[in-house]
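In what follows, structures are represented as structure tokens.
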Structure 1
Amino acid sequence: MSDTAGAAGWAMHCAGGARPLRSLATFAHRCAADGLTRCMATATLVTTLWQVAGRAMPFQPPSFLLVNAGDLVEDPLDRLAGASTGQGQTTTNETEEQSSRNRGLMIGLINERNKISRENPLALETHVRRCLHHFREARGKAFGSGRAGSYAARMDGQLGCVTDWSDDTILRLDRPADHERFRDDLRNHPERLRKLAGYNDAMERVPKRAYVAGSLAPAQWDGALLADIVGPGLPVLFLPHAAQQALKLREPVDFNMIAYFLAAGALQRETAALPDLPERLASCEASLRSRLRHFPAAYEFFILRTIRELGGVCARLAAFVAQDKSPPDERAALHRDLHTLCVRAVTLGVEALVWHGRGFDAGCPREVAVQVLEHIRGKSEMSRRDVQRKFAFFTAEGRDGVLECLAAEGLLELDGNKVMAVPLADFIRSLPSRPWFKEPGLLCPALLAKWELMPAP
């Protein structure tokens, strides 16, 4: 679908009576019973749509990893993200043999194109035009036809990063093989994540852009993975939550259509200057700067830039779903609330990295603090003296100072001589209640109340 056709299709969808702006506003404020889940779900949806729109957005999308500390095996936020990637299939329905045959066909077409480029360049354009349909069809049958695809499949050893026509892709961590390949690339082949290339529709090798998206179980969210991301400053957000129920979607069709038309090119490409951060979000920035000064500079820069970029992204998304069919105050309220909730989610995500001893001074080397935490987390409870037996280099005063610092960060509970580790789910749920996180002032709840009083169309 062309950009013009995509834009016209979206306008027609909105004119047909759908109210995507109100659906999005309702989701942001009523998709879950607790504020943390609503906040993280909103950030998940906005970041996913940012990834789907890709180069049409004024800034390059980040990757994100959810941390599922709730009781549900299937992460409801990740399910939302996976369902919001637009048209086409994430995986292929072909058998392994059929997929392999179509992959080989792609390689054969590329080789033939390169041969013609060398021997008869004047015939190249006609040849590429004649082969385009076959190349796209083979690609869809080998890797899936959607904007998103499985990480292990789309990062092909010979074809490079496989995308759709946009040269962007969302690399989903849906299967154990995807998680394994992602972790191996983080540790042993980080260049694959930094300098992506693959073949476009003209069968030329060109730079590609890819954004990782997936959910981590608590056991997968370990210090090694965190170090491999934070150390080199990879653009990956962490969005932790402890959701207990499926998300509530008032009008699922609106979300499907937003993603569909964004993936189809309905949003015109635009560049923009980096906006300032509104004063109302100054407390989030202050919290981030306090934590991030303990991080590598590249990761600090990525986070502080992202919270500003989110302002422009949320403005474009609000304007897109409004399509001049909604009053300016509704569009402005949605823009403001989406930006506020997304910045809050990023801030809480950085705050959660305290779990791995990041973002604060424990009064001892961070590696030692992590070892203390891991030792205590392996027991139901222990005494202060037990801690000192394990870490004999501590004086009693030094031991108590470290334990009290960890308790102040919400990682331990101290009861006289007893020391107990706080479970991850309790730690995640407690993040919004920290004194420096004030309740965000949001505008859409008043609009929701007004809409409910209006007669049905």
Structure 2
Amino acid sequence: MNAGAALKRSYVVVYIVALIILMSSIYIHHPRTPLPSYLVGLKYSDIVYGVFFNIFSYEYVGRPQDLEKVWYEPLPYIKLVSGIRVCPRPYVDYFMEYPPLIGLIWWLTTCTSISTTFPPKYKSLDYPRLLWYTAEKHYLLQSLILAASFLILIAYIVKLMEYIGGCWKRVLVFILLPSTFVYLIYNWDIIAATFYVMSLYYLVRGRLFISSTLLCLAVSAKLLPILFALVLLVKSFIDGEAKMKVIRVYATSSLILSSIPFLLLLLISPKAVLDFIIYHSSWYCENCIYMLLIHDIGSELHRILAFITGLSIMLIAIRRVSIDRSVQGFLLLGFISILISTSLSYVFSPQMMLMISPLAVILLRRRLLLPFIIADIANALIILTFFNDLWIRSALGLKLVHSPWTIDSPTQWIAMVRNVILIAILIYMLRTTRS
């Protein structure tokens, strides 16, 4: 058997394993899949419980103050619960905490699910039952989109590995990481990760317009990749070489393209954009490293520390990483940018690991891969321990209070293990990188 045939067989194995993980994740997170109470964390997803039921909950009936906290225009909600089928619009009718691309996907799946589940007229008492069926359809539609993103992401990890001469087995590592399974059908980070990796692939291939467009889509799904464009822009000015002009144009066009979806949203619903900014800028210290220094998770100091630390490390990375010798420089800056925007941020939700792991398996040396896998295991355990905080505290003889957000919780001890390992990897990479 020649090498080409053997490699093709290897990729068949990769996609078979990917499909097994994918189908398992879809099954586990499905709203009607029964799971033991101690595995309730595996059941949770933002797709259903974190966002869908929070928006369309029947519990808002007779509670106008709670309704107005979520809904800008309550009339569509009132019609739905009263027995009249309508299709509410995110950002316009109700608050949406996610960027425009996710909002668009959300609108398509919720409208399709409502239209195919709710009859034109129905009894108000039927709303809770119909809502559950709608949630199931919405979940399956979302799962199809996330599944497609996952498979495309794998294809582009393979392309990048082939382009830089890496080992195909690294792709299997990404697929088999615990966080891939736990957070794949959970939130929308896999979509942002896919566009981001695609963007980097076309960047190193010199297809700058395609890369810039894909980076825009990544930012429209998750704000984090915008840091990469900012890093390249600053680097192009600091280095000041003539050949950096192309990078400057690329970074500038990426920033301009990335702003267009948000500007369009601003025209459609200024309040939604303002609330989006306020919501994220005022978020608490979620699993962030600064909790080790300041235990109050609501403290403004977390955001200040994140800004100062992130900016400092970003400038160091700009100085130390060269992008004119090989494609590795672009990939390394892309990886470091994501590490900065997650591990050094005041918000490090566990699903964000999906933004890190594709590039980690491509770039990390063997000596760093094992610590990264340990960090990924810890990351997967965050959601598993989150809902069992009280039980774990009882087993360890700790104060009996459900508070998985604070540093006295075993959940946060696990999160800190993840954070420390990732920051150590970041520091090591910067120290061993020669400009």
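We did not get these values from a lab; they are worked out from the coordinates using the rules stated. None of these values were measured; they are calculated from a predicted model. Cβ atoms are built from the backbone, for glycine too; each structure is taken alone.
Taking helix-only ellipticity at 222 nm (-39500 (n - 2.57) for each DSSP H run of 4 or more, over all residues; to 500) from the coordinates of each of 1, 2, which one would give -17000? This value belongs to structure 1. 4, 20, 30, 27, 14, 4, 1, 0 is what came out when P(r) over Cα pairs in 10 Å bins from 0, in percent was calculated for one structure; which of 1, 2 is it? Derived from 2, not from the others. Here distance in nm of label points 7 Å out along Cα→Cβ at positions 216 and 352 was derived from just one of the structures 1, 2, and that gives 0.9; the source is 1. Taking 18.0 as the value of mean count of other Cβ atoms within 10 Å over residues 152-159 derived from one of the structures shown (1, 2), identify that structure. Computing mean count of other Cβ atoms within 10 Å over residues 152-159 on every structure in 1, 2 gives 18.0 only for 1.
For relative contact order in percent (Cα under 8 Å, 6 or more apart), the highest value in the series 1, 2 is held by structure 1. Hey, distance in nm of label points 7 Å out along Cα→Cβ at positions 256 and 424 derived from one of 1, 2 reads 4.5; which structure? Traced to structure 2.
Work out the source of 61 here, i.e. which of 1, 2 gives that when percent of Cα pairs over 17 Å apart, for residues 40-111 alone is computed. Answer by label: 1.
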